[in-house]
Structure 1
Amino acid sequence: MLIGSLFLGKVHEVNGQWIETKFVVIGIPLFPTSSMLVTRSAWRSRNGFNIPLNHQSIIAGYARMFSVIIAFIAFIFFFSERDSTALLIGAIGLALWLYFYFVFGSADTAEAEERKKMGDLTGLYIKPEWLGYDDAYRIYDRLEKKYRAEFGGADWLNDLQQNEIAPAKLPLLYALSRFNYSLGATECNKKLFEKADSLYL
């Protein structure tokens, strides 16, 4: 019997990065303790960013584990007793496991495209709002310093409001405006991001 902690509920995977939740386990998952945006993994260890408990990951963790347990027990009972009800329950359990493993929590096309844009720039295939404020701000600050270094001390906010913008600036303007909107979800910041998003195709 497994006693300890275990990462379960892998969801929103794009380019080898995903959200997962650590559960306290005594044979079965009892309760979640933390969620993580995983950027690298090894056997029973994860690297990445701690994030607030992710409800979709928690649901996936419980549903995948319990559906496969139910299916396993039901099929054993069917093969030993030839009970048609057990076969039906096993089939339903297996179908639920397949749904929660392969469909539930998958990144849709729009999310995957957005995260690939961000990943190409930062190496992190993330949505900034998944991060805590401090982690998001550190990345934003690093991007802002990079922008100033690459473009002669230019101010990205001022550049993004111009009618003509050099194509070389668009990738960083996209990332900066996206993190800026995540850090301060105002209508003004939203419009800045929408402009950068429309230009950076």
Structure 2
Amino acid sequence: MELLGKHIGEFVKLSGKNFLFVRHGECMANYSGVLAGFLDSRLTVKGREQAHSLYQHIYPHINSFNNIYCSDLQRAIDTAEISLGFPEQKIIQQKPILREINFGKEENLHFDSLPDDRKQLINSIDFQSEGGESWHDVRKRVIKFMSQQPDGNHLVYSHGGLMCSLTWYIGLQDTVPNCSAIGMQVDSEGVPQKLHFVWEYPETEEL
């Protein structure tokens, strides 16, 4: 876990426009294997423990971020609040635009109940849900959000699929585990340019 603190310490000193994305902790939907995009799902006990373990590595840098954002879904809100020590000030800005993909008619379906070809497609950047979003839709809305932010270093609590849609074209096509963190640089239009680091929970190093 110490390596995460080292990464964040270096991240907050970067110039340009940079985003540190943290995936929410394990939620009930993750535990049960159902598709939860816009569906709200609470953290499990394990998920809360995961978020708490991030506290000592993220909280010391809380004042070094230009902004702190999170998805407005409860699993992301709880992860942010727990890992930041339940800050009293309204420093965590909730943004619906940071939600996971809208799975449409497939929301709340068990992943294992889907046909094999559909399972494979969900893990492809070209996935389009029925009555919901595509991964390209997700990528587009988050890039728009990032383009509207000033230069600086921003902390974002969000979702695994959303994060993967951003990293797909810069070298990371896999969804990271719950409570993992990814640091990336974007250009003035909000388009991801490179990965600063990938830290997976429990700790394994990709870069």
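Readers should treat all values here as calculations from the given coordinates under stated rules, not as data from a laboratory. It should be emphasised that the depicted structure is a prediction, and the values quoted were computed from it without experimental measurement. Cβ atoms are built from the backbone, for glycine too; each structure is taken alone.
Thinking of 1, 2, which structure, once log10 I(q)/I(0) by the Debye sum over Cα atoms at q = 0.24, 0.27, 0.34, 0.36 Å⁻¹, for residues 129-168 alone is computed, gives back -0.88, -1.03, -1.22, -1.24? Could the numbers behind the result be given before it?
Numbers: 1: -0.83, -0.90, -1.09, -1.15; 2: -0.88, -1.03, -1.22, -1.24.
Here the read-out was taken from 2.
The value 15.9, 47 for Rg and Dmax of the Cα atoms in Å was derived from one model only; which of 1, 2 is it?
Of the structures listed, the value fits 2.
Ranked on FRET efficiency 1/(1 + (r/R0)^6) of positions 81 and 161 (r between Cβ atoms, R0 = 35 Å, to 0.05), which label among 1, 2 comes first with the largest value?
Details: 1: 0.00; 2: 0.95.
Max of FRET efficiency 1/(1 + (r/R0)^6) of positions 81 and 161 (r between Cβ atoms, R0 = 35 Å, to 0.05): 2.
Any idea which of 1, 2 comes out highest on mean count of other Cβ atoms within 10 Å over residues 57-64?
If we compare mean count of other Cβ atoms within 10 Å over residues 57-64 over 1, 2, the biggest value is for 1.
Where does the value 3.3 come from, among 1, 2, when distance in nm of label points 7 Å out along Cα→Cβ at positions 33 and 193 is the thing being computed? Walk me through the numbers on the way to the answer.
Working: 1: 3.3; 2: 4.3.
For distance in nm of label points 7 Å out along Cα→Cβ at positions 33 and 193, the value 3.3 is produced by structure 1.
Computing relative contact order in percent (Cα under 8 Å, 6 or more apart) for each of 1, 2, which one ends up highest?
Values: 1: 15; 2: 30.
Across 1, 2, relative contact order in percent (Cα under 8 Å, 6 or more apart) peaks for 2.
Here P(r) over Cα pairs in 5 Å bins from 0, in percent, for residues 25-120 alone has been calculated and equals 2, 12, 14, 18, 19, 13, 9, 7, 5, 2, 1, 0, so which of 1, 2 was it run on? Intermediate results must be reported in sequence, preceding the final value.
Numbers: 1: 2, 12, 14, 18, 19, 13, 9, 7, 5, 2, 1, 0; 2: 2, 13, 20, 21, 17, 12, 8, 5, 2, 0.
The read-out was computed on structure 1.
Who wins on Cα Rg over 2.2 N^0.38 Å, for residues 89-184 alone among 1, 2, i.e. which is largest? Write down the numbers at each step before the final one.
On the way: 1: 1.49; 2: 1.15.
Once Cα Rg over 2.2 N^0.38 Å, for residues 89-184 alone is worked out for each structure, 1 has the highest.
Among 1, 2, considering only volume of the Cα convex hull per residue in Å³, for residues 73-112 alone, which has the greatest calculated value?
The structure with the largest value is 2.
Using helix-only ellipticity at 222 nm (-39500 (n - 2.57) for each DSSP H run of 4 or more, over all residues; to 500) as the calculated read-out, with -9500 as its value, let me know the right label among 1, 2.
Comparing all candidates, it corresponds to 2.
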